[in-house]
Structure 1
Amino acid sequence: MSDSRAFDVDGVPTIAVPDLAPDAVVVDVREDDEWAAGHAPDAVHVPMGQIPQRLQELPEGRLYVVCRSGGRSRRTVEWLQGHGVDAVNVEGGMAAWSEAGRPMVADAGQTPFVR
């Protein structure tokens, strides 16, 4: 799959879940309980409120940022871009991820779901 990013009306780069490459570096900015309920298997978890303090922990290269529906991730992408990070908002968030049938895992061996 190619990286077919678009831009929302405010110029924030965005990508639809079906266009996201399988090896994309996904950063999940949801809260701990949301993460535990279900997340992308190889995603990096850093809650939105912790991004500024944990910026150095984020992988290098382009980051695809996801939350539950796209609002928090959009704001995070704006902040990251303002700090020189190549970041793209995943449109529709984990709700769109789940709807697209992308793989998910959950903590404690439970059936994953989007919370």
Structure 2
Amino acid sequence: MPSDRYLLTGLGVMFAVTFCLRAAPFAVLGRLRSSRLVAFLGTTMPTGVMVILTVYTLRDLDLTAHPYGLPAALGVAATTALHLWRRNSLLSIVAGTAVYMLAGQLLTP
């Protein structure tokens, strides 16, 4: 059984490393605010991340078996339509997920 001093030292090191890793972005934030690269990434990354997540989600979809990808298609359509209509990411993601889950339950035997 390790001693109390050993355990407290380990916890202290974990605390220090975690604190430093969490504080590091804020320490360099001032220099990054004026960066053109960060501004470019801030405008293009959200769309790129959503495209990657969509492709990753749909890549193993079996279109040859029942329900032929219909729940996924309905979920993507609902998410896209709601986002274009309301421009609210949270609403479109939650509603699209709900449509997908409901369609999956209703359309699969």
Structure 3
Amino acid sequence: MLSIEGNPKNRVYLEQLDLCFDVCDEFHLVVRNDMGSIRGLEEIINKLKASLIELRCESTWASTTLGDDQTANVYYFHADENAKKIIILITKSLYEWEMPNLPEDLSFF
């Protein structure tokens, strides 16, 4: 497991993405059901559709466990070149992956 302190941006963020896509098979993005909607979510998911493995409604994922029977939509993707190109275009910083602007918890496995 790699623990990151601080918000990787620009070149450092891109280098970390390169490493993650090189050594990992998949990643996920999370859309919390209790935090409203994301404008442009459908466009993001459509761009990543070729890499989509599955969508699960879950209360626990890599970095979070929800209480009170809350759930989130957890999108699992192949860590392939298609997804890498799209992820790089969407943001230039790890901490930009945050609702309500973008899905949350970009995590690689």
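Only the coordinates and a few stated rules stand behind these numbers; no lab work does. A quick note: this is a predicted structure, and the numbers were derived from the prediction, not measured.
Structures 1, 2, 3 were shown, and helix-only ellipticity at 222 nm (-39500 (n - 2.57) for each DSSP H run of 4 or more, over all residues; to 500) at -27000 was computed from 2. Of the structures labelled 1, 2, 3, one was used to calculate relative contact order in percent (Cα under 8 Å, 6 or more apart), giving 31. Name it. Going through each structure in turn, the value belongs to 1.
Upon calculation of Cα Rg over 2.2 N^0.38 Å from the atomic coordinates, which of the structures 1, 2, 3 produces 1.02? It traces back to 3.
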